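Scrolling down, you'll hit the structures one after another.
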Structure P
Amino acid sequence: MKATVFLGGGRITSALVAGLRLAGHERPIVVHDRHSKKLQKLRRQHRVIVEEDLRRAVELADLLIVAVRPDSVRELLQEIREQHLRRRLTAVSLAAGIPLSKLQAALGLPVRWMRAMPSPVCRSGRGLTALTFGRGVSPAERATVRDLFASVGTVVEIPEKRFDAFTVTYSSSHGYHALAALVGAAEAIGLDRKTALVAAAHALADSIAGWRVSNLSLEKLLKEAATPGGIATAVMAALDKAGYRRIVKTGLCAGIRRARKNAER
């Protein structure tokens, strides 16, 4: 049996497997993790095959997906390397910040490496994944990986040098964080929580959905939404004066610094 094998049974693996099952993906999925509780939960929820032995998991892989935290990647690859596995592998790393060159050097095997940055929103089939490919990856391997992630959402291919910038920009955490802040502010000025959630979710999600299906530029939509001298214009002006754009940029820069630290591991 050859399968798609996930090394790591955490949140992103759970989200991806859920999205794959939602899309009707019936190819065998194997998950390896050191924590048996994670494995049993994934088996119950998503019909995955669990494998607690790392060597056996790797041997089953037609496609190997490294889905552990960046600070665990080196140890994991070293453990695989020490097992003296010599078969060729196609591998995808989901570890933020760790470049293809370090992945290749750490494993020291004839591996065709790729990097993917999938959003947890892939659980619902509406995810977004960035892909970049290392040397030696064949067109057929590219297509296999692209099709896998395309089944859970939109796929974009970008150069590796832009991966960190993409990673800090695309995160669904921005939307959740903004939603929480807007809801809290709405409650502070008098809305009950239920109404605040409805209003804030419309402001963020429905407006962006409208932008996606319209043929209007972002600049035109901003003008349409904010009448000169109106309430929306006053709100945006106050936000900008308070440093809204600067704060967002500061946050993204902090993410870039963290990604670069991951690359040093």
Structure Q
Amino acid sequence: MIAAAAALLALAHAPAWAPFPAAQTFATPGAAVAAFLEGATGVVAFGELHQTAKTSSTRSTIARFTDEVLPAIAPRAAHLIVETWVSRGACGAPEKRVTEDIARTTERPPETENEIVRLLRRAKELGVAPHVLDVDCHEYQSLQVGDQVDYDRLLKLTRAHLQRAIEQGLALPRPPDRPLVLVYGGALHNDLAPAPALADYSFGPAIDRLTGGAYREVDLYVPQLVDTLPALRAEPWYPTWVASRRPGTTLLIRRAPRSAVVLFQR
């Protein structure tokens, strides 16, 4: 999955939401997400912390989403857009250099590719049409600055592709009983109210306007990964999680009426 550089992923991005209500506990992640999405009819964008080699011993967020969240909400979803694109090797040296640099910088474990494929396959099995992004040769060239990748441009490019894919998903047919367009990617691009420094990387505000407020943001966090990042421990929701977490339960913390954090069972 094409992701931000590790340093950017660690940036705190929580806006100044209203004071948090008490967290809600659920037996399963699927039940927590389904409760938050009650009445939703538009776009639901899920954000994760991308797995790295250092955290590969912990079951990944994408695997948990595939097995525990998607089956609970798939009956109401028509499309799933995943933040990934296929490197076909048709764009020569620029494509090779960019993909190698991204892999080296993000420290993505090899099994991530298989987990993305499994998510796409599982979505199709559940009747949800899967979609990925498509990067052309000119864009690969534009990402190179000398021998390095311009990660600011990469983040903006990823946001632009995701936003375009969401707009296309909204224009595609959706059965009345499957109104949702789901998005799965990094917890940087889906912010409904991004911090000013990160606003150029988020499609949230634009999609919220396009859908007339029918947009919901859900950030999915694995507790073991949260504990490794000081920036996340400084988030406003962290004390609420510490005070409310119980063994064997999933926590849902509502940052705002249409923005929530879901913390998986430890």
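We did not get these values from a lab; they are worked out from the coordinates using the rules stated. The shown structure was predicted, so the numbers you read here are calculated from the model rather than taken from an experiment. Cβ atoms are built from the backbone, for glycine too; each structure is taken alone.
Here relative contact order in percent (Cα under 8 Å, 6 or more apart) was calculated and came to 17; which of the structures P, Q was it taken from?
So the calculation was done on P.
Can you say which of P, Q returns 0.10 when FRET efficiency 1/(1 + (r/R0)^6) of positions 133 and 237 (r between Cβ atoms, R0 = 30 Å, to 0.05) is computed?
This value belongs to structure P.
Hey, FRET efficiency 1/(1 + (r/R0)^6) of positions 101 and 197 (r between Cβ atoms, R0 = 35 Å, to 0.05) derived from one of P, Q reads 0.20; which structure?
Source structure for this number: P.
Can you spot which of P, Q the value 6, 25, 31, 20, 12, 5, 1 was calculated from, given it is P(r) over Cα pairs in 10 Å bins from 0, in percent?
Computing P(r) over Cα pairs in 10 Å bins from 0, in percent on every structure in P, Q gives 6, 25, 31, 20, 12, 5, 1 only for P.
Once distance in nm of label points 7 Å out along Cα→Cβ at positions 45 and 205 is calculated for every structure in P, Q, which label goes with the largest value?
Structure P gives the largest value of distance in nm of label points 7 Å out along Cα→Cβ at positions 45 and 205 among P, Q.
Could you tell me which structure in P, Q was used to calculate helix-only ellipticity at 222 nm (-39500 (n - 2.57) for each DSSP H run of 4 or more, over all residues; to 500) as -10000?
Attributed to the structure labelled Q.
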